[in-house]
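Asks: In the part that follows, the structures are each spelled out as structure tokens.
Rule-based calculations on the coordinates, nothing more; no lab input. Please read all numbers here as calculations on a predicted model, not as lab measurements. Cβ atoms are built from the backbone, for glycine too; each structure is taken alone.
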Structure 1
Amino acid sequence: MAAKSDDLHKVLDRLESRLPNGPARLLHHVRGAAADNYRLPAAVALAVGGLFGFLPVLGFWMTPLGLGLLAVDVPFMRPPLARLLARLNKTR
């Protein structure tokens, strides 16, 4: 099962290498140990805020971002997210 957990990190490393410098640094920082205390509350806030996407300030884009951020800390969410990101990052 540890190999499945590593799949998400491999896919995120690949994505990080393909992103422009600013977003890549942000992704690296969010995945780091320094963000452990903030990652879970931010993920929950994004996912819940996305449910109210019909309101003017919030958007439906917040739900998948929150679930993706939550997958970094919740082990059973890692394999599905890794498969999805691998499919989306596939070069054609």
Structure 2
Amino acid sequence: MDTELLRAIIRDKLKNGVLPQNSIPRIWGGPGQEERCDACEELVLEAQMLMEGISEDGRGLQMHVQCFYLWDKERHAVGHAPSEPTGSGL
């Protein structure tokens, strides 16, 4: 996918709260197993690296390495405020 198109998709998802703007304190990675990327919505294939983690607001995320990198850059961009925690209120 074109990098600028991917940036635009990620910015839109950040703006609409689909992707968190908070950090992911601990991440891990490994080969994909055809999971759907939370950023670009394409499958992460076995030949690709999958980045996974849980954001500070408790959301599980999985992304291609490039998508994860761009998400991290875009969430730090000027004008993005941290996401508010969402949850069941427990």
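Asks: Taking 1.2 as the value of distance in nm of label points 7 Å out along Cα→Cβ at positions 38 and 54 derived from one of the structures shown (1, 2), identify that structure. Can you show the working numbers first?
Replies: Details: 1: 3.3; 2: 1.2.
Source structure: 2.
Asks: Which of 1, 2 yields -8500 for helix-only ellipticity at 222 nm (-39500 (n - 2.57) for each DSSP H run of 4 or more, over all residues; to 500), as computed?
Replies: Values: 1: -23000; 2: -8500.
This value belongs to structure 2.
Asks: In addition: Quick check on the output: 3.2 is distance in nm of label points 7 Å out along Cα→Cβ at positions 14 and 62, derived from one of 1, 2. Which one produced it? Please list the in-between numbers first.
Replies: Details: 1: 3.2; 2: 2.4.
Corresponding structure: 1.
Asks: Quick one: log10 I(q)/I(0) by the Debye sum over Cα atoms at q = 0.13, 0.14, 0.25 Å⁻¹ came out at -0.47, -0.54, -1.34 when computed from one of 1, 2, so which one is it?
Replies: Numbers: 1: -0.47, -0.54, -1.34; 2: -0.40, -0.46, -1.33.
Traced to structure 1.
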